[in-house]
Structure I
């Protein structure tokens with residue numbers, strides 16, 4: 001099959017095409033998160049008590065009061081860590097001028113008075129405006145849309161690194177066990193069985209409790225729980241491929257084992273590896289969200305879909321369903337997109353296992 005035929009077959013696989021489009025959207029949102037959200041401060045943690053617990057679609061006027069001391073942040077640094085707040089936002093319903101003061105009627109029923117020295121420059125169009133909070137605000141008055149977008153970034157990042165950790169360990173052990181056999185294969189199988197006997201969440205809890213909470217610990221812990229499936233599949237496929245004529249011929253001709261393993265066997269494992277990687281990505285997202293929901297994951301105020309859900313699930317009982325439903329739906333869509341990717345890749349590569 002040439003490249004053109006392969007691409008044509010790829011496009012015919014509707015499940016694969018849809019999943020890649022979904023994942024591409026999530027990737028773009030996570031990469032350019034701080035450029036897309038209204039609250040682009042680190043962790044989208046700007047808190048406005050006057051607009052706490054507002055429903056999706058809530059619209060408010062605002063006034064910006066620039067800070068006297070500013071922190072200069074580079075463009076690319078800001079894309080990664082966010083842009084420190086350079087001003088104070090004041091959200092209000094109505095404004096009335098009295099003498100030399102501007103009286104703002106806030107959404108919580110209070111008033112805020114700005115002196116003439118504070119609002120003299122408000123004729124500047126960049127210092128006044130209005131904003132619609134697409135997903136509303138949380139109990140601290142933070143923009144939920146901004147925090148959910150950053151939560152997607154955390155899920156994608158943890159999933160990617162966890163999958164890389166699991167693939168590195170699983171492929172290495174699976175290849176070594178399947179190719180060399182004997183005591184090496186016995187050790188690999190024993191290691192697989194022991195690790196497999198430990199429940200995933202229990203092992204992750206143990207690692208997190210041992211090394212503490214943190215983004216690095218989370219993806220490493222999740223990756224260490226998912227390498228078993230990779231190793232098992234790679235080992236089985238290696239045992240099968242090793243018996244093929246072209247591999248046996250290479251062995252007979254005296255080729256060194258690194259050449260056989262990495263040039264003859266590994267390229268034929270790409271299909272199964274991609275399928276299990278997609279499934280592990282979905283699992284990593286679920287495990288990270290579960291850890292954060294239970295309080296063992298990403299530390300607040302850093303936004304994670306799990307801790308956003310943890311902060312707001314109780315509000316569903318009071319009729320504010322969106323606060324709990326939004327992060328849950330996003331988690332569902334993320335997991336669904338990678339499960340669909342795995343299903344599409346399985347059909348495309350015709351993986352039977």
Structure II
């Protein structure tokens with residue numbers, strides 16, 4: 001970008017066609033250019049203050065010129081002039097050939113990932129932003145990572161979470177204690193095995209990143225189990241495309257209810273972004289409610305749902321390890337499915353957990369990247 005220079009502009013239909021010194025071209029429509037004039041933004045907040053409807057849809061340049069790598073436009077309305085840096089225009093070019101590709105690449109994984117899990121220590125994450133950035137970048141890529149040498153305090157979990165941003169409150173509170181107890185309101189609060197699942201798909205937006213700090217684990221059993229849902233549904237998309245399509249387009253009901261709450265939501269199990277990329281998996285057979293699908297698709301949907309369920313039981317996708325006191329695992333709840341093996345309720349197994357949503361995580365990661373990349 002530093003060696004690129006805007007060289008020329010020419011009129012096309014409702015747009016200017018710009019050319020840079022590397023021969024690349026991109027079109028910029030008049031309405032887009034007026035909407036993104038530097039004067040359209042508040043000088044301090046950088047929020048848009050320009051009212052798009054203060055001009056007509058027929059606005060066009062009376063004059064335009066490229067000088068010293070910058071574009072100047074005198075508009076037909078409002079006695080207004082806009083000036084754009086050629087580098088800024090190249091960075092925000094939306095023509096298909098020049099639209100910048102994301103430099104982020106999630107790395108999906110199977111059982112071999114047990115040998116590649118990233119790790120950092122509590123003290124280093126608390127003391128050094130560069131270490132925090134590296135750790136978050138790896139977590140963003142892999143969806144799961146560890147922290148070692150956590151202090152034996154309730155505050156330690158909050159301290160790490162707050163290095164990213166504020167925590168998500170749910171009906172379980174800002175933090176929650178995972179241990180066997182009488183009259184449980186959730187299967188996590190028992191000693192039975194938990195199959196792989198997503199937490200809280202009954203919420204309108206399920207939580208993003210989950211933090212689980214092991215305070216005590218002196219019981220027999222109770223190993224943590226994980227699988228990368230991204231890898232599972234990538235394979236499903238290739239090997240059973242009709243099943244993938246049903247799970248990505250048909251919403252099913254989820255429900256959590258106790259004496260104080262009755263929280264319900266419908267979601268497709270697989271969520272795609274506007275470009276068709278897999279961005280979320282919402283799977284929890286225990287709080288899936290009574291399916292209410294049309295009778296024309298009910299049977300076929302169950303076939304797709306059972307296919308996914310069977311794949312999640314394959315050892316080629318699963319990793320399993322024991323969290324010891326002082327360990328913390330952090331994972332993307334809407335990508336990496338988690339569970340545990342059964343444990344003896346006579347021993348103690350106590351995890352303290354919380355959530356930080358994806359929006360706050362990605363915001364912090366961008367800020368750190370601007371400083372430390």
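Rule-based calculations on the coordinates, nothing more; no lab input. All values derive from a computational prediction rather than experimental measurement. Cβ atoms are built from the backbone, for glycine too; each structure is taken alone.
Sorting I, II by mean count of other Cβ atoms within 10 Å over residues 307-314 from high to low puts I first, with the largest value. The maximum of mean count of other Cβ atoms within 10 Å over residues 203-210 over structures I, II, that is, the highest value, falls on II.
If helix-only ellipticity at 222 nm (-39500 (n - 2.57) for each DSSP H run of 4 or more, over all residues; to 500) is computed to be -19500, which of I, II is the source? Answer for the origin of the read-out: I. I, II: which one has FRET efficiency 1/(1 + (r/R0)^6) of positions 35 and 155 (r between Cβ atoms, R0 = 30 Å, to 0.05), as calculated, at 0.05? Label of the originating structure: II. Comparing percent of Cα pairs over 12 Å apart, for residues 251-298 alone across structures I, II, the highest figure is found for I.
Distance in nm of label points 7 Å out along Cα→Cβ at positions 99 and 275 was computed and gave 0.8; which structure, I, II, did it come from? Label of the originating structure: II. Of structures I, II, the largest value of Rg/Rh (Cα atoms, Kirkwood Rh) belongs to I.
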